[in-house]
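What follows are several structures.
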Structure 1
């Protein structure tokens, strides 16, 4: 975990966050007063059954969904104070996101897909344009796809497509990596490869990892497990793996 000053901000902070969808009789309370903080360099699993609100929690954490009430801050910046353009730019700088669906552009090669966030960062003045393609190629190499840079999504297996999506999420070297059921469309062996790559990025780069899952065994690979049901946090504790490591040290 990264060293922190006592005066620094958590990577993520939520204060009394609510999310309601729909209106009138059709209104659904998806998140009900969520308060939590995630520190820099933590690995946090959000665990719960379908409909518990875990994916919605990730969406509001990542700034992809505006909460109905409450405050969300990333590295001390309140997301509610940003307009849509500023929020998109802030998200592009600080967060990488991997979904269950790969969301690759079918008419672009693996290399071109990974380069998209780099080109956006360049256009926003956050990145020098020199070396964008080399950097995208390095990210593909880091997930074992050095020989697939010129392949289109339809020419790749599901596991390879998810690795492209992971390389794209990591391309701008974000401080936070959000992963929403990243192995949901993959077989067991391929899914394990993706998870190993996620945790390698977390450990090697010091990236804060927030992982949404319904898989108990996968959740235990994280240092902390947040359990959800019916839009509430029902428990928030260190995983048994972390507890064993602490006891042994």
Structure 2
């Protein structure tokens, strides 16, 4: 698929495989969007957008496990309304386990919940999922030599196809959810947002820069969070505490 055809990728969701792939090699070749021998990009049904969300949690890219869950869900719901399928894919695949618990803990410490009119940000993953848009800087799964891409070597903003994904997929997606505060998970994701800000495609005020990655493997998470806590809390209040303007 050429750089200019990226926006046509969602059409691939109309032709699902019979079974969900359990490895990168098992993903049908028709879903390959790009492959240069190092970086490969595969389609998976992560196209749902919640335009009314007030908070957006932004990971780097869906991993193999999320990809499998997305295909399993879409195959199970084959024939149902595409909007419902997209919502369920996001609900099942988004930030599970210890990562979700750490994410909720940090957001609650920043007092994001009362700004959204809820008791805890845990509600975003259950009764108030209507307030959440979970997505990735690189919407479709990216792999480096067959393993999950981490955002480094090459850097996300230094690879032509990955930059095209930011310009053609992420920028319009962020614009489609204009009232949402954006929570980037980690420095690589933050670099993607800074790139879009530098290109005039995103408002800096929407971005919760400095939010640490909630992974349990991030040994510096707590220390980083404490050092950034006041700034993060003020940024969340500034955006969510007012009527968010439409951007651009």
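Some notes on this structure:
- Answer label among 1, 2 for the case where Cα Rg over 2.2 N^0.38 Å, for residues 196-235 alone, calculated from the coordinates, equals 1.29: 1
- Comparing mean count of other Cβ atoms within 10 Å over residues 68-75 across structures 1, 2, the highest value is found for 2.
A short reminder: the numbers here are calculations on the coordinates, not readings from a lab. The model shown is predicted, which means the values in this text are computed figures rather than measured ones. Cβ atoms are built from the backbone, for glycine too; each structure is taken alone.
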